[in-house]
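These notes open a run of structures that come right after.
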Structure 1
Amino acid sequence: MAEIVHQPKVLLVTGGAGFIGSHVVRRWVTRHPEVRVINLDALTYAGNLANLKDIEDAPNHRFVRMDIGDTDAVAQLLREEKVDTVMHLAAESHVDRSISGPMAFLETNIMGTASLLSACRTVWTEQGGFEGKRFHHVSTDEVYGSLGEEGFFTEDTAYDPRSPYSSSKAASDHIVRAWHHTYGLPIVLSNCSNNYGSFQFPEKLIPLFIRNAVQKKPLPVYGQGVNVRDWLWVEDHASALEVIITCGADGRTYNIGGENEWKNIDLIRLMCRQLDEKLDRSAGETEQLITYVQDRAGHDMRYAIDATRLREELGWRPSITFEEGLGKTIDWYLDNGDWLDEVTSGAYRDYYDNQYGNR
């Protein structure tokens, strides 16, 4: 690993009850007991404290239910906890939802990010300046648009977002860089390929298809399933984020990729074969559930990440192949049916509303 240039003492993780955020929080709480981890999440539909039951009582972990758009409340939390490092993952992140309801994505991903940056700038300036501080903005490869059959996204690829989701993330990337260049706020930025793994809300492809396959429901494939994505195991993403926030150069952007390009239909067929084995089904039984549906509007054809900078400058690369990671992921969902039932029932939302209110 590269030389450490920033060592967090108090780390604020936004979106820390979500899919990727919960893995980030867990990694820091368990691997860095000397670091105080403040987990901020608004607990919208995809944020769920059931993702963090194993560490909820850890002495170096505090959960705060809060909206990143509440600038004054966030600023007060930064002061109260003396936060020196922010890892910003809170976002609306599902493309289909962004198509049917774009305004929530613009509000959270653009204005929420600007609000968070403003709070950091205000409080850190009050505390004497930006030395020893760092803001890590976690983004997506979708900001780059769509690739043809060849080529890769690099950190120098021009932005060309195609959906309300990706355009809102592109805007937030630009805003973070603007706060760096205009105000001197110390930042690092990362753009990542598709994540998969445990605790992912089951509207996304892999957990949705696992759940449907178990229940012998249709597996809906957009178009002919020829769209290509690069897949990254979420625990590898969490490790990359740790390397970037501690070792990355100020103002630098790093692409994070899994070195795992798959056509959707090939991925789904691999998943079906693994599910047949794990569920003691006959070969090809699960694949018969595949159903082709009308393609998504503006569906990007291919994403592929060139993570050379991250590998050569910071010494990171993925630890696991897609086949291994997919097997681990399927096992987790098969072993955690109670979690799936809980996060899809809506009952947990009432519980946390009663416990934490709407603050």
Structure 2
Amino acid sequence: MGNKTALFEQHHAMGARIVPFGGWDMPLHYGSQIEEHHQVRRHVGMFDVSHMTVVDLHGQRVRDFLRHLLANDVARLKQPGKALYSCMLNPDGGVIDDLIVYYLRDDWYRMVVNAATTEKDLRWIGDHAEEYRVAVSPRRDLAMIAVQGPRARETAIPLLPEALRMQAEAIKPFSAVAGEHWFVGRTGYTGEDGFEIIMPVDQAPEFWRRLADASVAPCGLGARDTLRLEAGMNLYGSDMDEQTSPLEAGLSWTLAWDPPDREFIGRRALDEKRSDPANRRFVGLVLNGRGVLRDHQQLFLGDDLVGEITSGGYSPTLERSIALARVNPGVGEVCQVEIRGKRLDAMVVKPPFVRNGQVQITLP
């Protein structure tokens, strides 16, 4: 048995199929993964993301610490509540984790890290925080619910604590507002608008029930994965890991090279690879025929092995199979994927496939 979030009983009562994920017992779906996917794309859905870990960082030198720890630069965050997506790298430039960090005060930043990497992350952060005298506080007392979809804001805002409602109306994308105990970020992992709402553990079940009463569909890990895949969003452990650099994971945009004297962990290794023409490309694939693209399927040009799928599956929005893949630099507009001993043509595209309910690629 894994860890259970504060919403486990609600998932069970709603008929969720529970599966292990990152050390937690989490809902895979509540009957139909595809229907949950469409609810988020067309209306509004909610996800229990309390398995992820909120980490508060306090100290007079916390900004300096994060500018060393993260590949993106928190100096870009000028206004309280602003958020930044970044990778946390090892000295070789591999990805320890990808995360979101929020600037709240000069002496207070907040991170949200992945569930499966939490303990590893906390050890790494703690080892490097000591030199900067930064206090690292994992917030086990908090739960998090993501409300996502074109109707997310109009549905969720009236249900927030009254003191936060007006502030929530004005939140810009990739920003957050903090109340006495609640924290509302306009972020997500679906390619749709919405919020990730952090609250005390004991208040999460009631908020979940109020969302359900407002016709917000409960959604599980299955829909969350197909939504993020369509949105071209990386999954840690599949699309990048400690052996893969952001340069080959489609995440070069998260590397803040300026100012050149900022020595973030992994910079020296990445500097050596930055202009290497042999760096693999991170691309999207659309299968032209019948079949399902899966993780680790191999890609070919003629007899030459040219890459591998990192994340793949069926796209409910496109009604065909799609994938993210790492390929050699010479791959053009078409390659072949090997499925059960047969090689099928796949169109090479630039992700995302879908954002804000709109298809972003040209289909054949």
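Read-outs throughout are calculated quantities, based only on the coordinates presented, and are distinct from any laboratory measurement. None of these values were measured; they are calculated from a predicted model. Cβ atoms are built from the backbone, for glycine too; each structure is taken alone.
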Value 17.6 of mean count of other Cβ atoms within 10 Å over residues 223-230 was derived from the coordinates of, among 1, 2, structure 1
Work out the source of 18.3 here, i.e. which of 1, 2 gives that when Kirkwood radius over Cα pairs in Å, for residues 183-302 alone is computed.
-> 2
Upon calculation of helix-only ellipticity at 222 nm (-39500 (n - 2.57) for each DSSP H run of 4 or more, over all residues; to 500) from the atomic coordinates, which of the structures 1, 2 produces -12500?
-> 1
If percent of Cα pairs over 29 Å apart, for residues 23-230 alone comes out at 31 when worked out from the coordinates, which of 1, 2 was used?
-> 1
Give the label, chosen from 1, 2, of the structure having the highest value of distance in nm of label points 7 Å out along Cα→Cβ at positions 7 and 95.
-> 1
